[in-house]
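So, here come the structures, one by one.
Just so it is clear, none of the values below were taken in a lab; they were calculated from the coordinates. Keep in mind it's a predicted model, so treat the numbers as computed, not measured. Cβ atoms are built from the backbone, for glycine too; each structure is taken alone.
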Structure I
Amino acid sequence: MTTVPEVLPHQDAVKGALETAGLTVYVGGEPTTGGWTRPDLYAVLYPDPGMSVCESLADERTDFDSTMQITCVGSDVERVLWVADKVRKALAAPPIVEGRSCWPPEDLGGPPVGRDDDVTPPVYFLPVQYRIRSTPA
């Protein structure tokens, strides 16, 4: 029986690695609930659904390939770069996904640090992308 890979365990593994590194992590954007106060620095994980990839010519789609963007956010450039360093260190080892053998995440980089003046006070941000891949264990 073919095991179809799932994105959520991979997302949870990446989020867990970032939290283990001491980062506050949100998935899909900042909270929108009333009373939320923006922390001085944090990361936002934007996963894509990934793809089931053929493992062989037999067309068994059991391999997984995904890009996950982690947007590093801080009140100044130094804090953003600190978050980016923590992200890079946290994703230096393969994520742990039950029943899967994961490759070390591939750092795909991102654009230069930007500033968001649409919020008060303004924040700095840096989106970085990682390729996440796995095969059945």
Structure II
Amino acid sequence: MRYLDRLQPLALLFMRLALGIIMLAHGYQNLFRHLHEHVHFITSLGMPAWLGYVSSVAEFLGAIFILAGFFTRPAAFALCIDLAVAIWKVHWHNGLMGPGGVEFPLALATLAFALIFFGAGPIALDHVLRGGSTRGS
């Protein structure tokens, strides 16, 4: 199965693309179309209003960084925290499956969690900017 090891860079790229595209679409909606509503929703959950702004920016910019493979680990960490809070405060009471369930944000959080530890891989700006070395991303 060594030949599959050569495809690991593609697996990391696809993980970044899946997470990045979904979070970019979500973050764009929160930041540029429904920011006031999002902030109001965050306060309705008992959290300070400024966290609504932070989460919107983290989702949007974090997704751009993930897609580019730039500062991948910090961006993945920010998205993982954002998704963990969403799971805890919004989705948990809806159960695993069904409308508003935890399954989709949990899958996204898992992608973010994996990227924290694996990094962006060689098909990323992180790799190019550090001269193509194989140490962490």
Practice item. Identify the structure, out of I, II, from whose coordinates helix-only ellipticity at 222 nm (-39500 (n - 2.57) for each DSSP H run of 4 or more, over all residues; to 500) was calculated to give -6500. Key: I
Point to revise | Cα Rg over 2.2 N^0.38 Å, for residues 49-112 alone from the coordinates reads 1.45; which among I, II | key: I
**Study point:** Computed 4.4 for distance in nm of label points 7 Å out along Cα→Cβ at positions 65 and 121 - originating structure among I, II
**Key:** I
